[in-house]
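Q: Have a look at these structures, which come just after this line.
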Structure I
C-alpha cells in the first residue's frame, strides 16, 4: 500500500513541478486545488481511479493528516460515480446460440441449458450453476415457468427469496427436456464450477471467439443488454436482473449496448454460430412434437428466430 502511495505522490509532485511550480505546500487549500488539477489530468489521460485515490491518500499520509482535502475527495467521488469497472464484454445473442449448439453437439445438454438460462434469466454465474431441478415450477410445461433463486446475492441481502420467469420458447423447451432426465433435486449443470468455465471457454473457441476475453459473467451482461434492446424499458430490465440500484443497472446496460454495437463478428464466427444454432432446432423440434403434438411443434417452430 505504501509503495502505491509513494508512486502516486511522486507522479503528483512531477505534475506540480510542470503546472504549479509556485505551489505552497503549507497551504492546504492550495494543495487541495493541486490535487483537483491532478485528478482532472488523470481523468483526461485515461488513468485508473485507483491512482487518484492513492494520490490523495498518499499526500495525506505524508502530511500525517486526514480529511484535509474536501475538494479533491468530492472530485474523486464524482469520478467514481461515472467510472465503469473493467468487466467482461456482453455476449452477443448469435454467439450465445452458437455456444449452446456447440455444447449440445458435444453431448452436454446441461451446458446448453445452463448458458441459455443464464442469458435469458440474467443470472449471475453462481446462480446459474446452483440452479436445481426442484427450483423450477411450470405453469405451462415446456413453455412457461418460474425459476426459484434461493441463494442470490441480493436475496441474501434483503432476506427475501427471489425468482425469475422463463418464457423464451427455446430456453423453456430445452430446460423442460433436460429436467425430465434429472433425478429430483439434481443440479442443472452436472459438473463443477471450474469445469463449466473450462467448457465455456472451449465452446467459445468452437465458434472462433477468443474465450480468454469472455468470462461466464458475459451471459448476464449480454442478457441484460439484449432484454433492454428488446423491451426498451430499463426498469423492467432492472427488475428482471434484480439490481437494487437503478443507476447501476443503467450504467451496466448503456455500456453493454456500446460494446455490442462495437462488436464485429467475423464471417467465420457468424457461419459457425448459425450452423450450431441449427443443431438446436434440429434437436428440439422432433422432441417437442413427440411430447406435445404436431400443433405445438409448429407453434414452437414459428416462435424461434429465423435460422
Structure II
C-alpha cells in the first residue's frame, strides 16, 4: 500500500537533486540558517556597548556601529535568527492546521467539507493589518520577549493556513477515489490511517513546495509587524526592529550603513524565492526538460 506514495516522494527528491536551481537555492538557505544559528560564536555581543557610536564599516566592525555603539553586524546576525525562528514556527503551525483541516475536508466531503470551507473562507476574509493593530493594542506592554515571540508566531500561523488547506482539500478530493485508497478501505483501515498514511504522503512534495514559496511572506510579515511597532521590540533583535533605525532623516543622509540589514533581508527573501521556484519545477510532473 505504500509503494505508490514512496515512489512519488523518491521521484521528487531525485528531481530536486537534479535541479540546479533547487540545489543552489537550498545551499544558500542552508548557509543563512547556519550563520543565523552559529553566527553568535564568531560575532560580538549584539547587546553590548562596545565602541564609539556611529562608526562606519571597518575591519573591526563590518557593518559599523549604531547610535549606542553596538555592532550592527552582530545585531543583523541575531536579528536574522529571530526572524527565521518566527518564520519556521509559523510554517510549522501552517502545515499542521492546513493539513488537518484540508485533509478532513477533502476526505469526508459532504456537509463536513461545506462547513470547513465556510470556516476557511471566513479566515481568508480577515484583513491582517487591522487585526494586528487591534491585537497589538490589547497586548500588555509588560509581556516578555519570549511571550511576544510566541504570540507573533501563533498569530501569523493562525491566519496563514487557508491557502494550504484549500490545496490539500483539492488533492484529496481527486485522490480519495483511487484504487489504492479503496483497497485500504476494504481492508478495514480507519479514516485517520488512510489520510495520514496514504493521502497526505502522496502530497508531501507539494506541501513542502507550498511552504517554501510562502516562507518569504512569513518573513516579510514578521519584519513588517516589527517595523511598525506591532511585533518584536527592543531589546530583542529582529530584522524588522533593525529596519526601524533606518527610517530617520539623519540616517538617510549621514549613516547609510544602517541600510545594510535591509540588503541582508532582501537577499534572504530572494534566496527562499529562488529555492521555492526550484522545488516547484522539480515537483511539476508535466515540466519538460530543456
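Q: The value 1.00 for FRET efficiency 1/(1 + (r/R0)^6) of positions 115 and 227 (r between Cβ atoms, R0 = 41 Å, to 0.05) was derived from one model only; which of I, II is it? Each step should come with its number before you reach the end.
A: On the way: I: 1.00; II: 0.65.
Of the options listed, only I reproduces it.
Q: For mean count of other Cβ atoms within 10 Å over residues 171-178, the calculated result is 15.6, so let me know which of I, II that is.
A: II
Q: On to the next question. One of I, II was used to calculate percent of Cα pairs over 15 Å apart, for residues 27-74 alone, giving 37; which? Before the final figure, lay out each step's value.
A: Details: I: 37; II: 45.
Structure of origin is I.
Q: When you work out mean count of other Cβ atoms within 10 Å over residues 91-98 for each of the structures I, II, which one comes out largest? Walk me through the intermediate numbers first.
A: On the way: I: 24.0; II: 18.8.
Largest value of mean count of other Cβ atoms within 10 Å over residues 91-98: I.
Q: A value of 20 was computed for relative contact order in percent (Cα under 8 Å, 6 or more apart); which of I, II is the source structure?
A: Details: I: 20; II: 30.
Clearly, the read-out refers to I.
Q: Quick check on the output: 0.95 is FRET efficiency 1/(1 + (r/R0)^6) of positions 59 and 251 (r between Cβ atoms, R0 = 35 Å, to 0.05), derived from one of I, II. Which one produced it?
A: The value was obtained from structure II.
Q: A value of 1.3 was computed for distance in nm of label points 7 Å out along Cα→Cβ at positions 107 and 195; which of I, II is the source structure?
A: It was calculated from structure I.
Readers should treat all values here as calculations from the given coordinates under stated rules, not as data from a laboratory. This structure is a prediction, so every number in the text was calculated from the model and none was measured. Cβ atoms are built from the backbone, for glycine too; each structure is taken alone.
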